[in-house]
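The structures come next, written out as C-alpha cells.
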Structure P
Amino acid sequence: MDISGLNNKLIAVLGYGLEGQATAKYLLKHGIKPVLFDQRPWEEWSYDEQNAIKKLGLNFIFGPDCFKELEGFNIAFRSPGIKLSSLNLAHFVKKGLVITSQTKWFFENSPGKIIGVTGTKGKGTTSALIYEMLKQRTSSTSNLEPRTYLTGNIGKAQPLDFIDDLKPNDWIVYELSSFQLQDLEQSPRIAVVLMVTSEHLNYHKDVEEYVEAKSNITKHQKPGGFAVINADFESSLAIGRQGKAKKLYFSRKKVEDADCYVQGSQIVAKDFRFPIANLQLKGAHNLENICAAVLAARCARADFDAIKSAIINFKGLEHRLEFVAEKAGVKFYNDSFSTTPETAIAAIESFSEPLVIILGGSAKKADFTGLGKAINASKNIKAIILVGEEAPKIKLSLGQGYKGQIFEGAKNMPEIFTQIKSAASAGDVVLLSPACASFGMFKNYRDRGEQFKNEVLKF
C-alpha cells in the first residue's frame, strides 16, 4: 500500500512520542488527518505539549484505555513501544484493522537502498560508522549523486521526514530494534547482525521471541542482497542463516571463518588492513562493530580510502564508552548506554588501569552470572558502586570471589560521587557502565549519563 491507498480511510496513530509525531506530520503533509491515540492521560501532558497537539486540528483519544476506541478504524500506525500481542489489538485485527508502523511503511515505500543494522548492543555505533563511510563518497547537495541518510533511533531525522525526497540510488542506514523489526515483511538490501544476546525481556516474553523479532532483518532478503553477521554469537548466526542474501562474517575470535576479523594488532579484510593503534574508538567490543561497518560499506561499494578516513576520525557516540575528563589524575568514562551485563563486561575489558565501576539500575530480567565471573576474573577492579533495585542481584553474582571494595546505598548521582571520592585516586579510571536500565533514579540512560558528566565537572 502506498500513500494514495490511505485516502478515505480512518487512520490511527498509536503512541504520540517522537515517532508518532513524525508519522502524524507525514500524514498531514499528504492531506490525511489521523486520529491520535496515547495511553498517557491528557492531564499528564505539559501545557506546551497540549497546545502543540491542539494546533494540529486533529482528534485525539488519550488515556490508559484509549485503544479500546479503535473500533471501525482501517489502518493504525503503531509506535515501537506498543506490543503487537497486547492491548487487545488482535481483536481489532480480526475485524479488519491493518496495523503498520513508521518502519514497516518506510520499508514498503522507500525507493532508496536500505542498510539495516540490529543487535543487542552496538547498533548506534555501527550505524553511525557506516554512515560516515558512505558519506565520504556521496554528496548531500547534488541531485546527480547518491545521498546517504542515517535514521532509526540514532538519526537526526525520522525516516518519514525524508521519504518523499529519496531517489533509487540513495542509501539509508537504518538502526533497527526488535520493536521495529517484529512485524516487518521486507528486509533491507544489506542486513547487519551484531552481537545478539538477551535483552528487553521486560517487553518480549522470552529470548526466543526476541531473536524471532530480530530475524526479520534477514528473513525476507532476496538474492543480490548481503547479510553481514557476527560469527561469535550463536543467536546472531541463527538470524544470519535466514534469507537468500550472500552471507559475510566478521569476528574477533574465528579468524579462519571470517571475511573481516581482528588479527593481532590489526583489523583485516580482503585487500584491507587497519592498525588498531590508529583508532580513537575505545573498547575491544567496538572492534566487532568496526569489522561489521567495513563489510557493510564494501557491500555498498564504498572505497577503502573513504572507509579508512571514517575509521580514523570516528570518536564514538555520546554515552557509549565516552571519555568525559581527567580530574585530579582520575579518568572518567560515561558508558550509560550499557544496559546489559554483556556490554558492561565489554567495557570492563577495555581497561587495564585500576577501575572503579558503577553498576546497577532497574530490572530487565537480566542474568548477572557472567558479569560476576568477569569481575572476579579481572585483576584491576578496586571498587564497585552498586545502585538501584538490581544492586542485590549483582552483589549476589560476585559470590566470595571479589576482594575489592563495595559501596552501596547511594540514592542519586551526587551521593554516588561522594562514594567515588572515597574509592578513586590518581591513576584510576571511574567507569559508569551500569549493565541495567536507568528508570527509578533517572529518566533514561541519557539523563543518567548527563548527570554523571555534570558531576565529573565538579570533581
Structure Q
Amino acid sequence: MEHLPIFLDIRGKTVVIAGGGTLAARRTDMALKAGARVKLFAAELSGEFGGLRDHARLTYTARAPQPGDLDGAALAYGAAENAEADLGLHALAKQAGVLTNVADTLALCDFITPAILDRSPLVAAISSSGASPILARVIKAELESIIPATFGDLSAFLRRYRDAVAARITDGVRRRRFWEEVVEGPVAERVIAGDTAGAEAALMSKLAAMADGLSGTAKGEVFLVGTGPGDPDLLTFRALRLMQRADVVLYDRLIGPRILNLVRRDAERIYVGKQRDDHTVSQEDITAMLVSLASEGKRVLRLKAGDPFIFGRGGEEIEELARHGIGFQVVPGITAAAGCAAYAGIPLTHRDHAQACVFVTGHGKDGRVELNWDALIQPRQTVAIYMGLATIGCVMADFVAHGADPSLPVAVIDNGTRRRQRVVTGTLADIAAKTAEAELKGPAMIIIGTVVTLADTLAWYKPGDPAMAGEIALAAE
C-alpha cells in the first residue's frame, strides 16, 4: 500500500485551489460539497464555474496565489494545468506547511485524489496510487452500475438510529450482529424501496425483540470455508461474505496473504500451521479451539486450503461441533485437483483419454501409503494424488510394481494457481527424478494419466505474465 487511505474532515477549513479550468472546477465542487471554505486563485474562470462562483464559502481572487495566501490552509490543489504555475503553488504550499496535490504530477503530491463513488453519506474511494487513474475510473464506473443510489438513503437512515441502538444493545458483538441483520434483511429492503416508515417500524420492532436477551452472550457459530488452491479469484461469493462476518479466524500455512487480507480487518487471527510432520497446533487442539471460541459467542472462521471435505479433515471438525450443539456452516472450495489441473491445462476427464477420475492421498493416517492398487490401475482413468510430493518415489514405484505401464504420463503441479506455479511432466519411471532435479517444495498436486499429454497444447496460465499475476505484486504467498 503506497498511500494511507483516509477520509479527512475539512468542514469549515480552508482549501486553496489554483486554476480556472475544468479540473479546478471539479476540485472546487468537491471541496465545497465536503464543507470547506475555498480560496480560488486564477486570472479568469471558465464556464465550468457557472454554478459555483456565487457560493457563500467560495472566495475568488483574479490572480495567482502569493506568499501568505496559504497560511492556515488545510489543503492546496495545483489545478492550473500549467507546469510553471502548478510548481509555484507547490513551492508556496511547502513554505506554508500545507499538504498539496498537483494534478497528474505524482512527485508533487502529498496526497492523491481518488475516484469517488458518492452515495452520501456513504462514500467509496478508489485509487491506483497514481499508477493508473483511468483504471480507477473504470472500477468506479463498474461500482456505479451495481450499487444503487438508494444506498445513500439507507446509510442516512441507519445513522439516525445509531445512538438508540447503542443505548439498548451495549454488548459490542451483539450490536454488530444486530446491524448485520438489519443491513442484510427486510429493514434495508424497505428503505431501498422507499418505505421509510415501514423500515422504521421494522427496525424498532426488531430492537425491542432483543430486550429479553441483552444480558446474555451472543450465540457463537463456526464457518468452515474452503479457499481453493491459492488464487483468491477462485473464492466463492459466500466465502467472501462470511469472511467479512467473522470475529476470529483460524488459518493454515497454505492460506496466503492475498486471501487472508480479505478477512474483516478487525477479526482476531490465529495461525494453526498444519504443515506435513510439523503441526504448529494439533488437529485435536484446533477442534477444541473451535468449540471454545464458539462457546464464547464468537463467529469463528475456519479457513482451509482447497475444499474442507476433500482431505481437509473438515468432517472431523464439524463432528465435534455437532456433538457440542454448536451451529456451523460449510462453504465448499475448489479442490486442489480441479484447480491445479485446470491452471496447468490438464482436463481431469476427456472423451479421448479418461472417463473417470480418482482422488487419493499420498500419505495415510499413520504416515504410510496404503492404496487400492486394483482400483487405481485402470484404463482410461485419471488419478489425482494429494500431498504426495514427499513419497512420490515410493508411490510411482508401487504403481509400476502393481502392473502400471512405466511410460504412463505424470504431471507434478507445484504451487498450482499461484503466482509461482511450476509444472513438471514425465512418466511413472522418471517423474520422481525430474521432481527432485526441479527442487519442488510444494504444495504439489500429482496427476497420472494420458490427459497429461494435453498440457503442452492446453496450458493457458502464465504465472510470470503481468496480465495474469497483476501489474502490482500485492504480497508474496
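Each value in this text was obtained by applying a stated rule to the coordinates, not by laboratory testing. Source: prediction; values computed, not measured. Cβ atoms are built from the backbone, for glycine too; each structure is taken alone.
Descriptive notes on the structure:
- Label whose coordinates, when FRET efficiency 1/(1 + (r/R0)^6) of positions 110 and 222 (r between Cβ atoms, R0 = 30 Å, to 0.05) is calculated, return 1.00 (choices P, Q): P
- Source structure (of P, Q) for distance in nm of label points 7 Å out along Cα→Cβ at positions 102 and 150, computed value 1.7: P
- Ranked by FRET efficiency 1/(1 + (r/R0)^6) of positions 118 and 254 (r between Cβ atoms, R0 = 30 Å, to 0.05), structures P, Q are led by P, which has the greatest value.
- Answer label among P, Q for the case where Cα extents along the principal axes in Å, for residues 134-357 alone, calculated from the coordinates, equals 63, 47, 32: Q
- Structure (P, Q) behind the derived value 1.28 of Cα Rg over 2.2 N^0.38 Å: Q
- Structure responsible for 3.0, with distance in nm of label points 7 Å out along Cα→Cβ at positions 38 and 158 calculated and labels P, Q on offer: Q
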